[in-house]
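Got some structures for you, see below.
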Structure 1
Amino acid sequence: MKKLSLANLDAFFAKIADKQALYMPIENKAGQLQFQRWTEGAKLSVGCNTVRSAKDFFFPQTENLVDFKVKGKEIEIIDSRTEKEDFVIFGVRACDVRSFAILDKVFLSNPVDTYYKSRREHGTIISLACTHPEETCFCRTFGIDATQPEGDVASWITEDAVYFQPQSDKGQKLLEKCGALLEEADESPVLRQKQQTKTYLDKLPLATLSTKHFENKDQLEVFNSEKWAELSEACLGCGTCTFVCPTCQCYDIRDFDTGKGIKRFRCWDSCMYSDFTKMAGGQPRLTQLERFRQRFMHKLVYFPINNDGEFGCVGCGRCLKKCPISMNIVKVMKTLEGEEK
């Protein structure tokens with residue numbers, strides 16, 4: 001384990017940023033945390049979760065896929081990708097790091113999404129252990145340890161130092177480049193912090209939330225529950241939950257005529273929208289109840305069935321904080337579980 005004095009933190013960031021782009025949680029003018037590119041003088045914010053997840057780095061909200069130029073019967077295809085630089089993301093929480101593994105199962109399965117794959121290969125993740133999770137956090141429900149995050153490098157911030165533990169070849173190489181600033185360290189301060197955080201986690205409102213109701217459950221039984229009507233009744237179909245979710249992966253592809261050629265781009269989409277996957281034959285899910293049910297069935301039933309029991313949620317709590325009518329996956333889980341009581 002390596003140790004960095006907090007007095008040398010800016011020098012550490014400068015060392016990384018000298019060779020590649022460095023991003024980290026920084027407080028914006030509205031007082032919210034968001035991942036921003038580090039520049040000299042920028043201050044790392046160690047509050048809990050950013051408003052938007054780190055998913056954007058690998059699956060951005062909008063991205064150009066390809067350009068076309070048409071001249072008569074000839075079509076020129078232009079690869080417009082520009083994301084070729086290496087970059088580092090510092091301060092990714094355990095829930096967001098786990099979301100990358102879920103996205104990998106979607107975008108790195110055949111056929112591989114080369115846009116996503118390229119970004120994953122260029123990115124290095126320095127995760128940051130939690131010390132004061134929010135009341136909306138429930139990552140432990142999905143087997144995530146907030147005190148021992150995954151990633152290329154795991155880190156812990158104490159009162160006077162940052163501790164690093166490499167967890168991949170990329171992580172090891174990154175720390176070697178900053179070797180002059182680091183020193184070997186005893187892990188006892190980290191162990192103390194872990195224990196304090198676990199005690200804190202035990203006291204959170206959602207500490208006992210369980211997925212047992214959905215494990216090895218017949219999907220038709222869940223699908224046909226009468227509770228869906230009650231749960232979906234107030235849903236606005238605004239899509240906020242999908243846009244703040246670190247594991248949602250739906251997107252639409254459009255073509256835009258610039259007048260000088262065609263740009264094909266993709267952008268995030270939401271299964272909560274009435275025009276989602278709308279084709280010549282119409283929308284396959286005509287009611288808000290059907291669309292609401294689809295979102296949560298995918299997270300809690302369909303994805304686990306197709307991915308060795310892994311759920312499509314990481315318990316980050318963003319949807320709990322942002323839903324305008326306070327309807328979220330926790331309420332769905334508790335309501336459907338209540339059918340057996």
Structure 2
Amino acid sequence: MKRFSPVLFSLPVALLILGLSEPNPNRVSLRAPTIQKHRGVSWVGGHQPVVQNDFEPLVRNHVNWIVQTPFGWQRSYDSPTIKMATSGNVYWGETDLGIETTTRLAKGRGIRTLLKPHIWLHRSSNGKWRGEIEMSSAEEWQQWFANYRKFILHYARLAEKLGIEALSIGTELRTTAVQREQDWRNLIAEVRKIYHGKLTYSANWYLEFEEVRFWDALDFIGVQAYFPLSDKENPGVAELISGWQSHKTAIKKVSTAFSKPVIFTEIGYKSRSDTAIRPWEWPNRSSTPATAAELQTQANCYEAFFKTFWNQEWCAGAYFWKWFPKLSERKSGNPGRDFTPQNKPAERVMARWFATTSD
């Protein structure tokens with residue numbers, strides 16, 4: 001693991017380190033010269049087209065970035081085939097048209113986008129998840145990366161076309177990222193040729209963010225931050241802050257080793273009493289509304305995160321999971337127990353902290 005050492009750089013490299021891009025006369029410049037702290041939410045691309053008014057709650061909450069998430073579909077963890085879904089029978093917000101419209105309307109309200117393409121495994125993967133994607137031969141690995149390259153380069157071109165400000169080249173693909181480092185470096189180099197915004201990779205909180213070795217080739221370290229913080233239900237803020245300390249040390253160590261800022265590309269908490277014990281678990285669908293204590297626990301988790309990280313120089317921002325542009329379009333489950341902070345005490349905590357950070 002190499003540390004940064006001062007050397008002389010050419011102009012393009014110097015611009016990259018300073019957070020700038022070389023001018024390109026063939027594209028429209030829609031980005032600020034530097035990236036400010038990401039005050040973000042994970043935007044849900046739903047069935048219905050969005051309109052300008054859907055962004056007003058974000059403005060009121062001082063949100064300046066959203067994550068948009070298109071999907072690629074893989075039938076099994078050991079299958080090299082990846083099916084793209086850029087139009088047709090997928091959620092409107094995840095199509096190319098949906099991404100384009102959402103990006104344009106967000107820009108109209110001063111909100112930037114991190115585009116985070118995501119592999120979704122079908123249920124036939126025998127309990128495996130995307131972090132365990134693994135091929136059985138060198139030939140199949142070549143096929144998988146050829147298909148994944150097609151997937152990511154499509155969204156890199158779309159991001160360049162739309163002036164999207166940041167792109168995640170992968171999400172929680174631990175086995176591929178750790179075992180196939182050079183393949184990822186080759187892919188990053190290809191993406192750099194066609195896309196001129198900021199790049200990250202969204203590593204899982206469990207082991208992966210510490211194991212990735214290609215952080216030096218990216219602009220910031222991305223962490224999907226569902227760290228366990230307590231072994232008790234309904235913990236207070238002080239206990240949660242204490243629960244963050246060992247994780248904070250590990251995250252800072254990686255940031256220091258690679259001289260890169262950290263962005264929490266995804267973090268969130270359910271409105272449940274046990275949310276700090278297993279933050280990564282989806283809530284059971286229930287018609288029972290969240291109690292006041294459960295809503296407060298979610299808010300406490302938000303408060304503890306901000307008190308732990310928000311004023312750290314190496315923390316460049318966070319995206320909270322998740323934000324529904326049209327909350328009423330949800331057909332199942334109880335929003336009161338879901339991850340969203342909308343219309344809950346957690347929303348007020350987020351807005352208060354976001355308001356302390358200027359662009």
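Of note:
- Comparison of 1, 2 by mean count of other Cβ atoms within 10 Å over residues 139-146 - largest value held by: 1
- Each of 1, 2 could give semi-axes √(5λ) of the Cα gyration tensor in Å, but the derived value 29, 24, 23 comes from 2.
- Structure (1, 2) behind the derived value -8000 of helix-only ellipticity at 222 nm (-39500 (n - 2.57) for each DSSP H run of 4 or more, over all residues; to 500): 1
Taken together, the values in this text are just the output of simple stated rules run on the coordinates, not laboratory data. The structure displayed is predicted, hence computed values, not measured ones. Cβ atoms are built from the backbone, for glycine too; each structure is taken alone.
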